Structure 1
Amino acid sequence: MWNRLVCCVFLERFHAVTYVELHNFSLNDNSVLALRKLPNLRALILDQSFELTGKNLSKLYQLHELSLFGCENLQTSHFIDICKCLFNLRCLDIRHCKMLTTRAYSEMVRNCRQLEQLKISCEKEVNYDCVAQLHALRQLTVHSFGVVRETFFIALAAHKAQQLEKLEISARNCITHERAIYLSRLQQLRSLSCPNNDNLTDECLFEFAERLNSLEELDIRNCRAVTNIGVLVLLRRCARLKLVNIAQCEGITDDFVFDACDVLKQGARAYGQPVLFRVAGTSVHEIIVQDLPQLEVGRLLHFSFKEDSS
């Protein structure tokens with residue numbers, strides 16, 4: 001308690017502070033009031049502040065970014081006040097805020113007209129499909145220990161086909177061929193992350209390659225059904241690709257390196273950026289790519305065998 005009080009008094013002395021980050025800190029609702037004395041505060045990170053209910057956060061009108069990751073006691077009523085009062089909110093993280101209800105999400109959509117980046121968790125009893133209707137949404141992160149419902153993918157395809165630029169889905173085995181078709185309709189996607197999906201096959205990659213012409217980054221690590229064929233089609237069709245994470249995809253073999261070189265020799269990416277493939281844990285051997293830098297295609301094709309830390 002004393003440390004918490006000292007910290008709040010300390011913060012009050014720094015009027016020019018624009019960013020405050022407190023992880024797993026014993027901050028309560030009354031302590032939040034001290035942050036009102038930081039008139040230039042724009043970003044507030046209060047991850048895993050278990051005592052917070054959200055009361056008084058609505059008084060921090062100037063915030064552009066708010067992270068309440070793991071604030072398990074965040075109450076729907078106070079969250080709605082936050083959505084109504086923080087007019088300039090552009091980035092919001094409410095993953096693992098287990099007390100939030102369907103109404104919390106619908107009020108967020110109604111009031112957060114400037115929200116561009118959102119991170120959520122999928123709770124089984126909550127209908128979160130409406131987040132696809134957020135007016136300014138461009139970047140979305142979805143986490144689930146269970147099932148991500150089909151209607152969520154349908155809603156994204158219906159409402160964000162020409163707007164969403166980045167999508168991260170962390171939910172094991174949630175991508176099927178049908179859902180890949182919905183994702184392929186998000187034609188402005190530049191970054192797509194959907195790792196750890198045994199249901200994600202080459203057919204899914206064919207769908208991505210057919211329509212996601214703006215795709216620059218793809219993370220499909222540990223998608224064990226993927227083979228050389230699917231990734232080669234992506235390389236050939238998605239000319240803007242810069243990074244493909246296929247780590248732990250054991251179906252990617254040495255032949256992929258040779259075939260990728262052939263794709264580049266055919267001029268499919270003659271004016272493109274170099275593309276980096278992360279191949280740790282695949283069936284590609286490091287000795288196979290050692291001579292690539294000396295080849296003409298080496299300037300466009302890079303491989304990394306470093307283990308992914310994410």
Structure 2
Amino acid sequence: MNDSESNRSGDSLNEDLHDAIFDGDSDDVEVLLKRGADAESLFLDHTPLWLAVRRGNRDIVSVLLRAGVDPWRSVIGGRSAGSVALTGPLADLFADIPGAPPVDPAWMRRQRRADEVVAHYATWSKYRAQGESYAFVAGIDEDTAIRRLGLDPADCPITDGGDYRRALPGVGYEAYWLGTPPGGSGVALLNLVGTWPGSGHMWGPLSSPGPVVAVSTNVNVDTCIEIWRDGGNTRLFQSLQDPDDETTTEEWLCRFYDSSDDSATGGSKGLALGTLLTGVQVEEAWLFEAPKRLVVVPRT
């Protein structure tokens with residue numbers, strides 16, 4: 001076998017290794033390593049251990065660690081597979097490995113808080129990923145939000161859920177249900193028909209100033225999350241996309257990277273991200289049932 005054939009053979013083994021990890025087959029992983037697959041190989045900029053940690057596969061992680069992979073190798077955004085694992089259910093596999101970085105107690109407090117918020121939204125049963133959209137706006141009251149949209153609060157009556165669902169805003173308009181969560185600050189908006197991602201006519205003025213997080217669900221495609229600050233869109237991503245150097249701290253805390261079978265839905269993580277960034281947290285019953293303001297805006 002010449003060098004070119006040898007390289008192709010090695011590349012094939014490495015690709016098979018990544019496929020086996022994605023499929024969750026620890027036996028195949030062991031066989032491929034014995035055949036010469038590179039346990040440190042990169043595929044789409046990911047190492048085998050990084051993929052195994054994201055998939056939450058304890059058996060495969062153990063196989064790779066026994067093979068001598070470097071758990072502290074930086075992979076994405078300055079993070080290693082080991083440093084990510086130390087904040088979750090695989091931590092015990094990494095805690096005693098030489099070179100393990102200390103886990104910052106302040107970071108773990110933030111992580112526990114984020115996990116609690118994600119778990120809160122994961123209990124919801126209504127309308128998730130059915131085409132509806134949500135938005136959280138920090139630090140303003142209902143009248144201020146309405147005025148930022150160029151409307152008169154007097155023209156935005158309080159309606160119950162039935163009236164909102166029956167609202168027919170007409171061609172070229174959108175109907176939102178807007179309210180202040182009990183005991184909280186800021187406002188939340190619901191649109192059961194859905195809002196197209198990048199709706200600057202809504203999130204631009206509402207974020208001037210301050211942050212807005214909008215979550216758009218769809219029955220056919222991945223949940224879309226966008227962050228607006230001071231009138232501009234600073235971040236737009238889909239909940240299942242791989243983390244990269246642009247992934248924010250709060251996205252890591254909400255574990256968008258987690259693609260394990262036990263992972264929360266993208267919608268739950270998106271709503272949790274909204275809570276972390278705006279301080280607005282809502283209950284399912286309040287959002288879908290409590291009377292709120294009917295806000296009709298032109299679609300542009």
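Comparing relative contact order in percent (Cα under 8 Å, 6 or more apart) across 1, 2, which structure shows the greatest value?
2
Looking at structures 1, 2, which one was helix-only ellipticity at 222 nm (-39500 (n - 2.57) for each DSSP H run of 4 or more, over all residues; to 500) calculated from, given that it came out as -11000?
Computing helix-only ellipticity at 222 nm (-39500 (n - 2.57) for each DSSP H run of 4 or more, over all residues; to 500) on every structure in 1, 2 gives -11000 only for 2.
Can you rank 1, 2 by mean count of other Cβ atoms within 10 Å over residues 45-52 and just name the one with the largest value?
Structure 2 gives the largest value of mean count of other Cβ atoms within 10 Å over residues 45-52 among 1, 2.
With distance in nm of label points 7 Å out along Cα→Cβ at positions 69 and 93 derived from the coordinates and found to be 0.8, which of 1, 2 does the value describe?
Source structure for this number: 2.
When mean projected area of the Cα convex hull in nm² is calculated, the result is 18.2; to which of the structures 1, 2 does this value belong?
2
As an exercise: percent of Cα pairs over 20 Å apart, for residues 173-236 alone, calculated from one structure in 1, 2, equals 11. Which structure is it?
The correct label is 1.
P(r) over Cα pairs in 10 Å bins from 0, in percent, for residues 37-164 alone computed as 10, 27, 22, 17, 14, 9, 2: which structure among 1, 2?
2
Consider the structures 1, 2: one of them gives 19.4 for mean count of other Cβ atoms within 10 Å over residues 101-108 as calculated from the coordinates. Say which.
Only structure 1 yields this read-out.
Where does the value 0.75 come from, among 1, 2, when FRET efficiency 1/(1 + (r/R0)^6) of positions 125 and 189 (r between Cβ atoms, R0 = 35 Å, to 0.05) is the thing being computed?
The structure behind it is 1.
None of the figures in this text is laboratory data; all of them are computed from the coordinates on show. None of these values were measured; they are calculated from a predicted model. Cβ atoms are built from the backbone, for glycine too; each structure is taken alone.
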